[in-house]
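Values quoted throughout were computed directly from the atomic coordinates according to the rules given, and no laboratory measurement underlies them. Quick caveat: nothing in here was measured; it's all calculated off a predicted structure. Cβ atoms are built from the backbone, for glycine too; each structure is taken alone.
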Structure P
Amino acid sequence: MAHTAFIGIGSNLGDPYRNCTSSVDHIVKDSRAEFVALSSIYVTSPVSPVAQGDFLNCVLRVGWHGSPYELLALLVEVETRMGRVRDVPLGPRIIDLDILLFDDLVLDDPHLTIPHPRLHERKFTLVPILEIDPAILHPRLKRPLSEFLDGLGEEQKVRLYEPEASHEIPDPSRTVPPHR
């Protein structure tokens, strides 16, 4: 039986739209991943002390046939293949892939923390994950994620992304639909 994993995806370097959609393609091409849903893509303000441009963010839900560590290894491999460089903490990045949730697992490990430790503090993860599953609970805090969204205020900006004319309309025969 497949595990349910929610993966946060973000980019603010190069062509963020193509970076996000390419990362989804890389993930779901792995034989251990079953595509379940993809949120809309959102334009979001950075949550960082480092000056940088806005991000594009979305959340991918997959059925995963493997451990959370194997999923983490795949995500790091995809980031590396796409050119991710980890030189400025919380700085701009070509792609950022994070395990947000993995079933109802609560894991505290030096290499992996699930749920993502700041999931409930960031609109750029909450808005897209709630689009996919409005009733989802935070496994550690035992509260609906929607409750956290209301308390975040207006400082973090999130709006629906509207693709530019330069981005081609997705081919309906693609493995991954552009939205849920």
Structure Q
Amino acid sequence: MKATFAIAPNFHCKGSWSDRLLVQGSDGWRAPNGEELAALTTQPPADDGSCIFLFSVPMHLRSRFWAMLNEEAAEGQGDFISFSDDVAAFLTFKDFAPPADAVCELLVQDAAGQVATADMWGLINFGEEPVQLAFADLQLRLDAGEGCRLIANATADVVPPAGEELNVLYAIRTGVAADDASAG
């Protein structure tokens, strides 16, 4: 089954697919041509397990995320669980509910960090800089406040940020969180 990309139903995202997808060419990464773009994207999206859905979170949730982190840093009072419940409620409101047993976690990736997505339902970029997801011969850019729902047969690695910038990611995993999985 070949993965395709689509904007999730009930969501709007800025930009075009030719701006956010890169394909591996003989001379490196490049924007897909018209034929490749038609093969990679679908409209209307099919929810048959073969479609990677792009979505966005509203500014009030992004602001709340940073306020929660600031509260945690300043006073030890940031409530990640309550924030995660709000993200799930928002996605559910948009008819895009994560799995009931999903585990959410904050991931901060530096230039040396590795993030694999094999057990992720979704990933949201809460940073200010774009994040690149690298599939086999394809890359997907997630702008600030954008996320994607992944599929089982199309795992990706998060490309480490260049320089001193950090990727700030919100992962929605199916099953146990990464730390729990390595503990036992």
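For which of P, Q does FRET efficiency 1/(1 + (r/R0)^6) of positions 3 and 75 (r between Cβ atoms, R0 = 35 Å, to 0.05), calculated from the coordinates, equal 1.00? Computed on structure P. One of P, Q was used to compute relative contact order in percent (Cα under 8 Å, 6 or more apart), and the answer was 26. Which one was it? Of the options listed, only Q reproduces it. Structures P, Q were shown, and Cα extents along the principal axes in Å, for residues 43-82 alone at 37, 20, 17 was computed from P. Tell me which of P, Q gives 13.9, 38 when you compute Rg and Dmax of the Cα atoms in Å, for residues 27-122 alone. The correct label is P.
Among candidates P, Q, the computation of mean count of other Cβ atoms within 10 Å over residues 59-66 that gave 14.4 used structure Q. If Rg/Rh (Cα atoms, Kirkwood Rh), for residues 67-106 alone is calculated from each of P, Q, which structure is the one that comes out at 1.03? So the calculation was done on P. Taking mean count of other Cβ atoms within 10 Å over residues 91-98 from the coordinates of each of P, Q, which one would give 20.4? Considering all the candidates, the number was obtained from P.
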